[in-house]
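Asks: Some structures are shown below for you to check.
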Structure I
Amino acid sequence: MAADLYKCPYVPNFTRYPEHSGDYMKRLKGISFPADYGRLPSPKIQDLPLPGRVILPLISKYGKMTPLVSPGDHVQAGQIVGKGAEKWLPPLLASVTGRVSAITSSPTCFGDEGPALVIETEEKGIPARGTGILQDNPHELARRIHAGGIREVDPSPLPLAMRLRKPELVPSAFVPLARELEKPILCLIINGIDRQPGVWIRKALIELYGNELLESVSILKETTGASRAFFAVSKGYVLTDEFMERLREVGADPIFCPNTYPIALEPVLVPFLTGQELPPNSGGSRAFGTVVIDVATALRVRDAARGEISRLDTVVQVTAPSSGIDTLVRVREGTLIKDILEHLSLSKMNLAKVLCGGPFLGIALHRLDVPVTQETDSIILQTEREITRYSDEPCMDCGYCVRHCPMKLLPNELSKNCEYGRFDAAERLDLFFCIECGICAYVCPVNRPMVQLMRFGKQEIEAGRRES
């Protein structure tokens, strides 16, 4: 968890929000911070050279994938090298041209470990590009988006290509798997709000790729058939008059949301914009006629819709406060974190903690040979002085975590039940409503590892279900 660097005072005034979310605004919880909190550095992206090898995990949020290649095979950048058990799962694309050297076990950015493809890179390998011609047939658009192998930073019960389909475009064989796909899409939300304080990658992408994002809005509206679209950004972020005018021309309303973490996360953003609460295990916002797409994913959709190979690289924010590093780098998927640090001359710094995924939502890694994937948006490097240590002190029942919990839970009781193995009691207290935003641990005066305890409880409950 982040140090005091991220603690911010409450700021109650907002600029604009939908008229139907007024009641929700009064109940919005979390950590508020000033509109100008965190500078937006010069939004330049540093392109790092091709690594000598990439490692592509064969596991994702949707389960394991079957490799379609074997050690010794030569692959081209953009070639499908892995597929999931179900046809509707996004395929895995080779990010470089080279030779498969092994199928081995590798750690992932989620903190787990599983099978992965190792590809030795050929520097001369250049991915083939498509014609760049936009396809306006909805069926072909859906097919191209699926073939692009797009994966998102934000978790979702359904892969992107399925969530975006109008009901009439959903194959009948898939409907029994996800009944929510039978419902029409009423609202499209393009999410330009950074996921947490200290991360500014989405702001930078808006500034750098504004024209491409405007085109992606049109594509997404055509694909989903949404009757209303929002382009959400944080209060204090300046959209030019020209950009807002063009947004309205393509049928999207710019919305300035409060600077309250975790407003960017779907279970909080959707109720704020639509007034619709999202219960757990509900199929996400798609079950209620809403689709949320972050700006990085929208750019990938734009590429796929034009028949181009979906971006085989990914943009990652690297922050090392002690070294004065706060920058964006573009790397091929599967590049190891240790290779990124070496190129940035950070490999020899006195590292004590590496957070993959940001200060609140990130996972602390125990090794650096972890590959970067599309699901990785930020890497934070901390020295010993910057670490906040957890303790095994008992809960004081001070109520700070309850006061700030955006899901209106009782984190104090949930964490205690998980700590002492009372998993049934934790589940009755809506443990699975927890979005693991980290606010409870952040405000805890005795630094209890509350998120870790609740993650442990979820894992134990799910393991018990699999065994029963």
Structure II
Amino acid sequence: MKKLLIGKLTFLMAICLVCAVTTAVSPAASEKAEQPAVRAAAELSTVVAKIGSYRITREELEKRFMMALRPGDYDSYDEQAEPPTVKGTLEEMIAEKAIVIEAREQGGLDDERNRGLAKRFRDKRIANLLYQTYLQDKVSASDSEIAQKMKADPKLDKVRAENAIKSGKARSLWDQYYLQIRKRLNVKKLSENYPTAVQAHHRLLYRPKKARSVGFIRNSQVKEELTPQEEKTVLATFDKGQITLEDWFVALCDIVPPRRPRNMKDTKVVEQLLDSALQMPLLVVEAESLGLDKNEEMLKQVRDYEDRMLLGSAKQAQYKDAKEPTAEEMTAYFNKNKEKFATSESLKIDPIWCDDLAKAKKAKAELDEGKDFEKVKQEYSLEKQLKPFTTRPGSEGLFWKDLEAGDPNEIVGPVKGFYRQGIKWRIVKILEKKPGTPKEYAANMDPQIKDKIMTEQRDALLARYSKELLRKYTYQIYLDRIKDIDPLDIP
């Protein structure tokens, strides 16, 4: 069982990580998954705004604007706020960059937690890059190999058989390469220090300084309960680095708690976990020796991750000033804003999603002539098996008004709607229509009222902070480069 958890495939974690990433970033799949339904920019890299060292491109703005258009509140009452504008979305992006710039200026990455998270992210990305670089053009599957694989396992089709062959070859090549890295970097294990790991593990697991509600070692214990001497205890060395007991515990905490080994008296388990702790540092040293740490795309990914982390931390710091409302304030807020807590109006609809406006018009014409709705749906719809469902303002956003205008048994369209990652034309049959209903105050509504009040406070605090920073940092918007962005202008 222990071997299953951390055993012979010493880089299982690394392989799972890099395989997932290489699959996720295949050009065709990525383009299909992320392509927004907006008019393609003549020059996707066109800069539309600048602030400090940051440049915001038209492509980034288009993607962000599509996200902003999509409703974010699917369950509660939708207040039918004005839809976002391209310029407003761009100004929001600039404000976020200003917050990040300020966070960097204030040493946000000097924080131990942030620094550790950024390093781990960077290490994973550079290990991914090493994996992709090393295996590039080394893995293939011939027609005869695929045929043999399918013969051995009749359940496999050609694509799955090819993937299985390539995966097996990649794993074998990567295992061999990793063994070469270990040998080249002169890995040496200090087994005389294993008893220190055993003793520290037993103490943290069974005699924690603070009472624990769970039966496993928490990450915080590693930081707070290891003695300085234990933290610095070296379990392995290699050229340009070493693995300490603290690193060993970090590797332990990376394992899902139910699968963590508990009996460390077996030094083989200690060593197996040490092998896991060695993986990432060795891969990073190898990648850096090949100059992969200078890769521009990897560096951009790391910087983007740091920015997201710093932005989140800065927002949380601002939110701390929000004050919880009293019972009286919540009652007063409800009485003043009853419409925000009403039961939302809803429609039960049956849509026919179409490739373009021309097909939507043709489908509607056939329906107007009396053709059966289900037959038209099977002929034109992109989602032929989609069943009727209930929708609300919170899921339709700016397209709600087009549907709301229809009555039961009426066929509306062509009208636009959110379809997967973009916007498509549709013909919609209205099956049921229910109006919203107001609610009277009840004590069980307090959490919802409190959440509304706190959200408004946080939004106001962040808006004020953003305004202050935009006075501090100079920025520029190129209005002529965004004037023709209109995701609603679809063919």
Structure III
Amino acid sequence: MLDHFAAPAVPLPKPWSDCVKSAVLHVIALARLATAHVRGWSVNSPIARLRLAAQLDETRQENARLREELRIKDARMAQIAAHRRPHYPPTERMAILELKAARGWNQVQAAKAMMVTAATVATWLRRIDERGPQALVQLSEPVNRFPDFVRHIVRRLKALCPCMGKVRIARTLARAGLHLAATTVGRMLKEGGGAPESPASEAETDVETQDQVDGAKKHVVTAKYPNHVWHVDLTAVPILGFWVPWLPQTLPQVWPFCWWIAVVEDHFSRRVMGFRVFRKQPTGDEVRAFLARTIRKAGAKPKYIICDKGVQFWPARRSLGEGGGNAFKAWCKRRGIRPRFGAVGKHGSIAVIERFIRSLKQECLRRTLISLCKRTFCREVSSYSAWYNEHRPHTALGGATPNEVYFGRRHANRAPRFEPRARWPRGSPCAKPQTLIKGKPGVRLELGIRFEGGRKHLPMVTLHRVA
């Protein structure tokens, strides 16, 4: 009786089974697009329950992806016989036993999770109290002339802030009062099993540009004071990735697939003067409105603005009208600003703001879930910009922060320092910048870390004296 309600039969081509794998990729990509649209509507809903449900669903999906990644990696390791797998170092064995206690695992459960045998875990437990360099299970050991707690501080900071390299850690601790050389920090990290990251070089103060006139010629602009030279640039931040399995194998660079960010940075101090988020690539009018708002907020205007050859600043075809290159040049002329091109392929120039954009993506946006809600995304970028200006040391600034240079404040790494080595001569130099000792040598220190707005990737480091 219900035959007329049955779904119609869809004839399938004979070689349909040959395309099953490709079809799976297409289905997953389509599901991702549908999810993006639904979440975009939910996170912007005025109903709080819907916004929380969207956030919970996004978190659950991310956890499912992470579990799948771990399953794939464990499956690869499981192909190796147990006696041929790499051995855990002594410090990692202690970490496994700590995790076993925290999870409440028995020996079989711990062995299965860590891909070792139960007899191995039992051996670690029997020999856990052994002492000496040949102990099967070991804690961290001191390095060189520094006490144990110095190594612990360095490793703890690296564990809490994995994006920090050895130079950044050294400069951050110098601002807190503990001066270590970058090579010393690197040695501590290597002996601890973590390879230090090699920091990218900061751009210099000189900016090689090209005048925005016919027959462009090279013109070197040197930033001599704050608000002398500003940089402006645009970048796209993908939300879910752009690749799809069908032609043209990319998604349009618009919301809900990405955000567009416009950034203004002061060259002399490396300070972020302002930013704005767009749903799609902004027009010339929108960029000029953003620059005008940044100038009003800063209470100062630059002498030079360095930009690239984007259509918002200087399109390929010069034409009078909205968004044309003449419109941007006329806007700058009315305000007494000289527009300049960044010299392509030269050291310095637009590389300064491009380096900031790289830092923004690596240190902030790639360590959080990119929200489809504009308000939430703007809050993340704003938190990073405030932390970047106030707490992030720069190699090009000698370890100072942008706000210290911009406002002319005393650099924190120039203040008197702590000296953890009890026999260290008071008059001997330390790692640069060299400063005087505060109090007596041999002080014990404790690491204190706060986070900007509770975000674990934006640390604010302090050191406290321990009695």
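Asks: Kindly point out which one of I, II, III the value 275 was derived from, the read-out being volume of the Cα convex hull per residue in Å³, for residues 239-454 alone.
Replies: Values: I: 171; II: 275; III: 184.
Considering all the candidates, the number was obtained from II.
Asks: From I, II, III, which structure was helix-only ellipticity at 222 nm (-39500 (n - 2.57) for each DSSP H run of 4 or more, over all residues; to 500) = -7500 calculated on? Write out the running numbers ahead of the final one.
Replies: Numbers: I: -7500; II: -17000; III: -12500.
It must be structure I, since only it matches.
Asks: Looking at distance in nm of label points 7 Å out along Cα→Cβ at positions 311 and 407, point out which structure of I, II, III has the largest value. Before the final figure, lay out each step's value.
Replies: Details: I: 2.9; II: 4.7; III: 4.1.
Result for distance in nm of label points 7 Å out along Cα→Cβ at positions 311 and 407 over I, II, III: largest is II.
Asks: Assign the value 228, calculated as volume of the Cα convex hull per residue in Å³, to the correct structure from I, II, III.
Replies: Numbers: I: 148; II: 228; III: 266.
The read-out comes from structure II.
Asks: Of the structures I, II, III, report the one carrying the highest value of relative contact order in percent (Cα under 8 Å, 6 or more apart).
Replies: On the way: I: 19; II: 25; III: 14.
Going through I, II, III one by one, relative contact order in percent (Cα under 8 Å, 6 or more apart) peaks for structure II.
Only the coordinates and a few stated rules stand behind these numbers; no lab work does. As the structure is a prediction and not an experimental result, all values here were calculated from the model. Cβ atoms are built from the backbone, for glycine too; each structure is taken alone.
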